[in-house]
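Please find the structures below.
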Structure P
Amino acid sequence: MNRWVVCTKGIGYQYKNNIRDKYRTNFESGSVGIIKEEYDNEYLVWLIGTDANWFISRKDARDIDVTQTGDKYQEKICNICHCLKPVDQFDKNQNNLRGVVRRPSCRKCRTDIDKRAPRTQQAKRMEKTRPKPGDPFVCPICRKRSIVAITAKIVADHDHHTGNIRDFICDSCNTGLGRFKNGENYLMNAVNYIKERNTLK
């Protein structure tokens, strides 16, 4: 069973290719990782957010039960930086029967993502062509027919690197693209996964 810890200070010695760095290096405080080895005064910890091994002082690491984090607890792990943070650092997304559902990414990571996508002149021009409430609409991805703002929410699909609007799509497909990090490689991995698993029948 994995023993998870949170690194409270965000500092340690990186360990790669079986070589320990001479100098301590900072990483995001609150980073979450798995203890690989234990020593007298430190742990060798694999940090999921950096995908690297670090020697961390024992006094700078505390055990956590990752299954006791999330929306219904006081702390939550960000799905981008993989740091343990108070739940109020995650914006509210919606409500369900169990209460508030918060975004999976912390406010800091979401701000960093938004900064990468400047509002371009192309995006401003495209906004003028946004489908109006009550218009018929066919999503270019799922091809579902809907009535804008009545039977479906229509959103601008942004290229998060350039800030340009690719097109307007339904909210469900936008969520799907977000789950796949808006990346062609992730989508192709999904296609390959389906093809490979279908041949197992």
Structure Q
Amino acid sequence: MKAFGKSSVMVVEDDPSMRTALRNLLRSVGIDPQLFASAQEYLNAKKPDVPACLILDVRLPGMSGLDLQKEMKASGDDIPVIFISAHGDIPMSVHAMKAGAVDFLTKPFRDQDLLDAIHTSLSRDVVRREKESACADLRERLQSLTARERELLPLIVSGRSNKEVAAKIGTSEITVKVHRGNVMRKMRADSFADLLRMAAQLEIPYTKV
């Protein structure tokens, strides 16, 4: 199994013997998991700021695994989920997968199937965190723009000329040119195509002049 450096695997399983078995399996491949006996324990715990995934039993005391998945989604907890269950059925697995689960494994499952699912989950979380980090950086750049420059950005990425933008906002072409240069510099865009990509990531709509 590929090493991911600093990463975290969490397990929510109410059966003590199953928790022990999962802990021993994961430790055998160099992973020291965080173990929880209930959904509430997981919700109360501090989450690690590293790529992570959650191995989640469907049937739990109190809040079920599916309800926890729903709660995670509502709270913005996007850690990939791997469901395990001794009582899984097709509708249940379909529901879990449609809600974003990486896999749904029925007990008893092959150790390798779980390890493969963990590998997929951690890989997915690495990509998710990289995208979130990139977006956070872009939002910081966007905040560095003046109010006027942020106002002009949708017009600039619309592809209109300085003359057209100037006519739209009632200013001179020279002023628009200066603002455009400031936007490119502050956003650290190497080209118009680069700025366009950034605007798409920030979900800035194109504005028709």
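A short reminder: the numbers here are calculations on the coordinates, not readings from a lab. It should be emphasised that the depicted structure is a prediction, and the values quoted were computed from it without experimental measurement. Cβ atoms are built from the backbone, for glycine too; each structure is taken alone.
Supply the structure label, taken from P, Q, corresponding to relative contact order in percent (Cα under 8 Å, 6 or more apart) with the calculated value 12. Structure P accounts for this read-out.
Quick check on the output: 19.0 is mean count of other Cβ atoms within 10 Å over residues 35-42, derived from one of P, Q. Which one produced it? Among P, Q, the structure yielding 19.0 for mean count of other Cβ atoms within 10 Å over residues 35-42 is Q.
For which of P, Q does FRET efficiency 1/(1 + (r/R0)^6) of positions 59 and 179 (r between Cβ atoms, R0 = 30 Å, to 0.05), calculated from the coordinates, equal 0.20?
P
40, 20, 19 is what came out when semi-axes √(5λ) of the Cα gyration tensor in Å was calculated for one structure; which of P, Q is it? Checking each candidate, the match is P.
Source structure of the calculated read-out (helix-only ellipticity at 222 nm (-39500 (n - 2.57) for each DSSP H run of 4 or more, over all residues; to 500), -6000) within P, Q: P.
Comparing FRET efficiency 1/(1 + (r/R0)^6) of positions 51 and 131 (r between Cβ atoms, R0 = 35 Å, to 0.05) across structures P, Q, the highest figure is found for Q.
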